[in-house]
Structure I
Amino acid sequence: MKTAFSRKCESHGFSLIEVMIVVVIIGILATLAYPRMQRYLVSSRQTEARTNLMAIYSAQKIYYASNRKYADSLNQLGVEVAKEGDGALYSYSLDADNTSYTATASGNIDDDDTIDSWTIDQEKNLINVENDVIN
């Protein structure tokens with residue numbers, strides 16, 4: 001004959017308290033991990049600007065070798081970058097003369113008031129002028 005104590009020891013599954021403790025622990029871990037994950041996702045969006053500016057740099061080098069001056073518009077370079085309204089996060093501009101140029105990428109990558117801004121020049125100086133990830 002089984003006693004109440006032996007039946008209690010044979011029960012299977014988790015008690016409500018045990019499940020609640022696990023849920024609380026998962027909630028705490030998620031709360032701690034979310035800001036870091038969000039920062040990582042936003043910083044990965046900056047890859048678009050860096051990649052497109054490097055493409056503009058390469059195209060400018062080719063244009064300069066052929067014309068002995070830098071192009072002053074993206075159309076002259078033949079570089080197609082997605083427009084900000086077409087799913088791209090950044091808009092691009094180009095300021096150039098015969099001996100130098102600066103290409104700029106600007107965009108709001110995390111829907112706050114700060115604009116993320118990158119530049120590259122003829123010396124391949126890729127600079128994050130305004131970093132939207134840390135601001």
Structure II
Amino acid sequence: MYDMYRENILDHGGNPRNRGILDPADIDYEANNPLCGDRLRLTLRLDEDNRIAEIGWDGEGCAISQAAASMLGEEILGKTLDEVRQIGKQDVFDMLGIPLSMNRVKCALLSLKVLTVALYGLGEWHKHEAEDEE
């Protein structure tokens with residue numbers, strides 16, 4: 001079973017979806033993981049209903065961080081900001097579908113951390129979610 005998920009990670013890592021920066025963007029935020037050097041910039045465009053109409057991202061890092069960014073991007077496309085705010089770290093772990101060492105957990109959660117901080121100012125965010133990701 002893990003082989004299927006590993007193939008998916010390799011696919012998203014090697015052929016990332018929605019890669020590229022949107023300009024202009026309604027939401028634009030960048031962060032890194034200082035422990036390993038992974039970096040991610042996330043840009044989003046919203047429609048009139050506050051749904052994510054377009055996503056673009058760019059970054060550098062390991063296959064796990066890049067695949068997680070690609071998968072999370074596909075997951076949030078078309079969702080409202082309220083729906084996106086419900087996504088948590090277990091959702092990212094489930095998308096990846098493989099056991100992660102402690103060193104890889106921060107890699108896997110970088111895209112969620114960037115998304116969480118990017119959305120933090122756009123309405124009331126559940127602060128405990130943001131703190132859990134750090």
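Bear in mind that the values in this text are calculations on the coordinates, not laboratory data. Everything numeric here is computed off the predicted structure, so don't read it as measured data. Cβ atoms are built from the backbone, for glycine too; each structure is taken alone.
Here are some notes:
- Label whose coordinates, when FRET efficiency 1/(1 + (r/R0)^6) of positions 68 and 108 (r between Cβ atoms, R0 = 35 Å, to 0.05) is calculated, return 0.40 (choices I, II): I
- Among I, II, which structure scores highest (criterion: distance in nm of label points 7 Å out along Cα→Cβ at positions 28 and 52): I
- Structure responsible for 4, 18, 27, 22, 17, 8, 2, 0, with P(r) over Cα pairs in 5 Å bins from 0, in percent, for residues 44-99 alone calculated and labels I, II on offer: II
- Here the criterion is mean count of other Cβ atoms within 10 Å over residues 36-43, and among I, II the highest value is seen for II.
- When relative contact order in percent (Cα under 8 Å, 6 or more apart) is computed across structures I, II, the figure 26 traces back to II.
- Structure (I, II) behind the derived value 22, 16, 14 of semi-axes √(5λ) of the Cα gyration tensor in Å: II
- Winner on FRET efficiency 1/(1 + (r/R0)^6) of positions 12 and 76 (r between Cβ atoms, R0 = 25 Å, to 0.05) once structures I, II are ranked, highest first: II
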